[in-house]
Every structure is written in structure tokens, then in C-alpha cells.
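Below: a set of structures, written as C-alpha cells.
None of the figures in this text is laboratory data; all of them are computed from the coordinates on show. In this text the structure is predicted, and so the values were computed from the model without any measurement. Cβ atoms are built from the backbone, for glycine too; each structure is taken alone.
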Structure I
Amino acid sequence: MKRVTGIGGIFFKANDPDKLRNWYRAHLGIECEKEGGAIFKWRKADDPNSERCTVWAPFSADTDYFAPSTKPFMINFQVENLDEALAQLKREGVDVDPKVESYGYGKFGWIMDPEGNRIELWEPKKS
């Protein structure tokens, strides 16, 4: 089973997310969507018709979205089959959050690494 197929997003806490977004826009040209993150589009090398994206997003410093991790960041990895990946990780003894969420753009699940980093796994909706 192929597990991670790409980085889906980089999320981090910021003291002033709006000010930081403006700094990145002014100095690095990163334009954020109204939801607060920038979307970098790309295509899979083995399937050029399949469009994917990587999200860059600062979150408020007091967000609990990364909980139970106390770390100031969270990485989102893309996977091809979320249910299969989570089941395999659980069999391997990885701390798997039982919660799975589905949206119009895909399914999400979460795990914790041995150093307490919350990792988000995303199965993008098939194009």
C-alpha cells in the first residue's frame, strides 16, 4: 500500500495570523484565500490530469485544532486511501484518533507521532 503521496498542508500557530498573512503577501507574494490559507496547486507526476494542492495556513495562537498536541505546528499529508492507511497505522501501534471527518474536498483523519506532533491525513476527493 502506498501511504503518503504528498504534503497536503503546513499549519502553524501565529500570534497575529492576519498580520503574518499580510507580511507573507507583501514580501513573498503569497495570496491567501478568504478562509485564511494559501493554496499551491500541483499535479501528480504519474497522473497529470489529477490536480492536487498544498495549503499553507497560519492559525491563531490559541487554536485547539492541533490538540492534543501542544506543538505550534501540524503537517497534513495526502494519502490515497484514508481508511486503509489509518487501519494499517493502528495495527502498527500508532496512536490513531478514532474521529474521521468528510467534506466536499476529501476525508480527514489524525494520528500522533512519538514526539507528540499531531499529523493530519487527507484523502483528497477524486477529481
Structure II
Amino acid sequence: MSDTATQTQTEHAPGSFCWIELATTDGPAAKKFYGELFGWEAQDSPIGSDMVYTMLKLDGKDVAALYQKGEEMKQVPTHWASYVSVTSADETAAKARSLGGTVIQEPFDVMEHGRMVTSVDR
């Protein structure tokens, strides 16, 4: 795709990847690294008393996010999380269990954005 041609995807079919997010131990270093690597700009938004959620943008459009892990996540390795669009987080959690998956975090509301569930295939 040329520099002048851009696409904006506003919908994601169920079963397709729809978002990526980095959980890191060093938010400022991650913002600097990905900013220099990909040209992403960081936009910080406080969420709670001691946490910042950073939207990573390219050409003014959201492309990913990152946050610095707090104490409650210190045992969780730094990782990129891949989100997959589904019709129903609740139904997907039940189906994942029935297929031998592990639901790490039960379905919950994410502000006005919808519902999500965290699961792994182990």
C-alpha cells in the first residue's frame, strides 16, 4: 500500500483478530522503542489512581495499546495480547471450556466497548 493510500477498518468479523495490547514492565521505554521502530505516537489516558493506558497511534489512528503492569501482575511475563472478535464473550468462554481451554478471567464489561474474556488453550 502506498503512503497516500490508507484504510480504516471499523468492523471485525467474528473469529478475526481485532486488537493488540502490550503489558510491559517499562511503559516509557516501550513507548520510545515502538515510536522509533514504527513511528507510533503515544497518547496516555489515566485509568485509576496509579495506572495509565496508552493508545498507540499511526497517522492519528489507533493501532495498538500498552500499559505498565502493576504489582498484581508482576508474576505475569511481559507480553503482547491478541484480541479476537466474537459474537458473545459469554458463549465463547463456555465453548472454550468445552474444548479443553482455560478461562483465566471470566467475561466482564469493558466500559462502553463491550465484553471480553481472557482464555488460553492449555
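For which of the structures I, II does the calculation of volume of the Cα convex hull per residue in Å³, for residues 11-50 alone return 131?
Details: I: 97; II: 131.
Comparing all candidates, it corresponds to II.
Which structure, out of I, II, was distance in nm of label points 7 Å out along Cα→Cβ at positions 67 and 99 derived from, given a value of 2.6? Kindly include the intermediate steps, with their values, before the conclusion.
On the way: I: 0.9; II: 2.6.
The read-out was computed on structure II.
Between structures I, II, where is volume of the Cα convex hull per residue in Å³ highest?
On the way: I: 120; II: 140.
Answer by largest value of volume of the Cα convex hull per residue in Å³: II.
If you rank structures I, II by distance in nm of label points 7 Å out along Cα→Cβ at positions 27 and 43, which sits at the top with the largest value?
Working: I: 3.4; II: 1.6.
Structure I gives the largest value of distance in nm of label points 7 Å out along Cα→Cβ at positions 27 and 43 among I, II.
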